[in-house]
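Visitor: Pasting the structures here.
Just so it is clear, none of the values below were taken in a lab; they were calculated from the coordinates. Values in this document were obtained by computation on a predicted structure and should not be read as measured data. Cβ atoms are built from the backbone, for glycine too; each structure is taken alone.
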Structure P
Amino acid sequence: MRAVQLAALQDDSIEGVTAALDVVTGFDAALVDGFARVSERQQAALAALAGAVAGSPLAAPAAEAVAKLNTGAIGPDQLSALAAARAALLGAVHDALVEQVDTALGRNRSEWTAMANEAAPSPLAVGSRAWLGELAIAGWRGVDHDLVAAADQTVEALLAEPALRRLAVLLDGFTAELSASAPIATAELLPIRRWADLWARALLLSWRATESIAVESVSGRLLVLGVDVHEHGTAVQAQVYGLLESVGAPVRRVRVSVAATKVDTIAGPAIWQLLGAHRQLLSALAEHRVLELTEMPLAATGDLVWQDERAKAGEAADPFVTATVLLPQALAPAVAPLDRDPVHIAEPVLFEGYRIVDGALQLDAHRVRVEVDALPSAGPLTAVAVRGSGAMIGLLRWDASGWSVRPLAVQRKVKGVVTVLHGGDWALGPTDPKVAKAQAKSGDAVAVLRERAGRLLRK
C-alpha cells in the first residue's frame, strides 16, 4: 500500500456512516437495562432504529416491533425484527467501507448471488431464540448465573448437530463470557457493542443457521499470505488467507478456517496440536509452501471447505513475493448477507517503506494503527518484531476509532540479514529454542489431557 492509497482510505467523508452508527449505539445502550420495562430513553432509541430503516422492506416489521415493545408485548418475532434492523444498518456501513477500500486499492470484488433456502428452522435453533429473548428482557444488568445456566442444555444440543455448529460455537462463547462476568448488575464497564453484536448475530442465525451458499469444486495452487489465530477458553480457530490460482479462472482471494475445541490450560504454541488433523495445511504454514489442491470445495464467500486429503504441500513460496505480484490483481470474494458488518472486515494488504511510530504505521504523513495487542502467542510475531520491521502483510480492519492493521507476517533485518516472521511459523512446533525448551519443561498439556480422557473412557 502506498501513501496516496492510505490517504484515500482515511477520507472520513463517507455520508451516513456516523449517523447509522449512532443509531446502533443507542439501541445497544437500550439492551443494557433490558426491555422488561421500556424507559423513555429506550423508547427514543427504538424509534430511531425503526426510523432508520423506514425506507426499506424492514419498515413495517421494525415499526410493529417497537410499538409492541412499548406496550410490554415482547416475543421472538419482534426481537428478531429489531436485530434485523440493526444488522441492516451495520450492513450499509460495511458496504460503504468496503467500497472505500476497493476504490483506494483498485480492487475488484465478486457479486453476491442469493440462493433459495427452503429448509425449515431447526427446533434446536428455535429453542435458542427463546433464551435470547429472555436475555433481551433481562438486559445485561439482569444477567446472573441462573440465566446463563438456562442456556446450557440448548448449547449442548446445538453442538451435537453439525449443521448448527456455527450457531452453537457462537452461543458457547457468548454464554462463557456472560458467565465469567456474572452477576453484572454492579459492573462498571461492559462490552456493550460486542455483546449486542453476539446477541443479534445469534438471533439471526437461529433463523438461517442452515443457509444455502453456492459451492464449487476447484483445483489449482493455493499460495498462503498469512494466518490469523482466534482463541478463547473453549475454542481455537486458525483463519488462513491466501490466493488461489486455477486454470480458466482469475486469481482469487480465498480463506481457510479450521477450528477445534479446547480448555483453558491449552494455550500458546500448544494450540497447533489441536489442529494436527490438517497436516498439509500446517506444513504449508510452517514451511512457507504452496498447497496443491484437487477438487477442493469453495464457497461463494471465498471460503475453502478444507479437506486435508485434497491438498498437498508443494514447493516453497515467499508470502511477500505472493503479496507483491498477485495480491493487487486478485478478485476479492463476495460477502454473505449475515457477514456484512464492519467487525468482519479483514482485507489482506502489503505495506512497505514505513516506520512504526507510537504504535502506528506511518507512510509519509499518513498513519494507521497497528494491532500489536492482538498478536497471538502461538507464533513468533511479537511487538518488538513488528516495530523493527520494514515490510508487513496484514489485515486491514475497522472499528469505531477508524482503520487499523493486524500483522500476519513481517520482514525485518537481523544482523544484516532479511528475515521473514510469519504467524504460522510454529504450526509444526516452536522453532525458537527458548520457547521449545520452555514448552518441554512445562509438559505437553494436549498429550496429558488426551491420556486422561482415554483412561476415563477405558473405565
Structure Q
Amino acid sequence: MLSVQLAEIVDQPLPGVGEALDLVTGFDEALTNGFARLGEDRASALTALAGAVAATPLGDRVGEAAAKVAAGSVSEENVTALAGGRTALLGAVHDALLGRLDAALGRERDSWAEPSVAGTTDNLLSGCRSWLNELAITGWRGVDHDLVSAVGQTMEALLAEPRLRRLAVLIDGLAGELRASCPVATMEVVPARRWADLWARALMLTQALMLTQAGGLPAGAGEPVSGRLLVLGVDVHEHATAVQAQVHAILEPADGGRCRLVRTSVAATKVDTIVGSAVWRLLTGVPVLLNALAEHRSLDIKDMPLLSGGDLIWHDDRATAGEPADPFTTARVQLGSALAPAAPPLERHPVRLAEPVLVEGYSVPKGDEMVFDLGGKTITVDTGRLPSCGPLTPAIVRGSESCIGLLRWDAGRWLLQPLAVQGMVKKLPVTAHNGDWAQGPTDPKIAKAEARNGDAVAVLRERAGRLLRK
C-alpha cells in the first residue's frame, strides 16, 4: 500500500540529515560575513564541514583549504575546494533521501555513467570564477552595486556563447538578486542558503565546464531515443521574466526495452504582466506538445535526444500526436515498474528532489494546512506550487480522491505537489490537470474574462513589432 510506503519516509527522520544541514548552515553564515572576516566560530564552521568530508576523496583538499582560509589565504583554489565540500555534503543528503524514497516505493534507478572529459580553458570562465571568489572574500553583507556590476561585461560575453549559456543564466540570476538587494548590509534577513546554493553551483559549473567540451553536459550526451511518450503531468515554473513547463512522462522505447521515467522542459521569456493561462501562448514553438497536454494524448517521438539524467531535449518536429492516454491509467499501470533516471552530479541537492508518485484512497481533513490522510498517516500538500495557468485550485485538490504529484523535500520534511487530481467537487466528478489549459482555458468563466480583457500576449507582440519597424 502506498500509504505504508509514504509513512516509512514521512514519519521516520533520516539519521545524519539534520546534522549535515547544520554544518551547511554554519558554512553559509561564514560566507554571509565573508571569508576575509572569519572569527573563531566561523573558522570552526569551515573546519567542521571539512571534517564531515574527511573520509571522502575530497577530504585532504577541503581540510587544507579550510585551514588556509582560516589563516587568511582566501585564494580562488581554496574557495573552490570549500564550495566543493559543501556541494558534496548536500549531495550526500540528497542521495540518502532519494535512496530511502526509492526503497519505500520499490523504485529501481539507473546508475550514473561517468562522461569522458577533455580539458579546456576559457578566459570567460576565469573572469567568472574571479567574481565568485570576490563574493566569498567580501561576503553577502559586503555586497554593493560596484561589486555586482563588476561581472556585467563577463556576463554579456557568457550569454553570447551558446555552450556557456547555462552558466550565464545562473550568474545573471544571482547578480540580479544581489543587485535588487543592494546594499545587502541593510537587509534584515539575508537569504543565505539560497545565495550560497547559487554561488556554489556556479563555481562547480565553471569547474565542470573546464573539464568538458559540451557546456556542462557530458561529452557525447543525448542518446537518440524513439518510442511512445505517456504524459503523467506538467510542473509549471513561473517567474516575472520567464516561464517553464516541465513535463514528467513515461517512455515506452520503440525497441521494446524497459519503460523509463523521463522529463522534458520548454521555456520562454516573459514580462510580469503576462499571467494566468496567457503564459501558454508564449510557448508557440511546441504546438504538438501543448496539444498532447491539453487533450491528454500520447506522443510518438523519433530520435529525440535523451540525457543521462533523464531529460529529453525536446524537438517538436520529431514528435507526433498519438492516441488518447489517461495519465491516471498510465500511473496505475506503469509508474511502479518504470526505471528512474540517475541523478547527475551537479543536480544532487535536496531541493532538486521531485519524484512522480500516485496517491489514492486518502481523505483530506479540515485545517489551515492541507494534508492527505492515508489511513492515519498524513503527508502535507504543497498548494503554494499550484500554477495560475491551469485549473487546479486548493478547493479542487481538497475534494480529490486520487492525485498524481511530485514528492519533494523542503525545509526538513516531505511535501506532495499535485500535478493532477480526480475526485468530487459539489457532488460532481472532477478531473483536473495542470496542462488542461495549454491550448486555452476550458473554464467558461476564465475564457470569458480573458476575452473581455483581450490577448495581452498579442498586444505586446504587436507593440514590439511596431517598435522594431521604426
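Visitor: One of P, Q was used to calculate mean count of other Cβ atoms within 10 Å over residues 230-237, giving 23.5; which?
Guide: Going label by label, the one that fits is Q.
Visitor: Same structure, new question: Can you tell which of P, Q yields 18.1 when mean count of other Cβ atoms within 10 Å over residues 318-325 is derived from it? It would help to have the intermediate numbers written out before the result.
Guide: Numbers: P: 18.1; Q: 15.0.
Matching structure: P.
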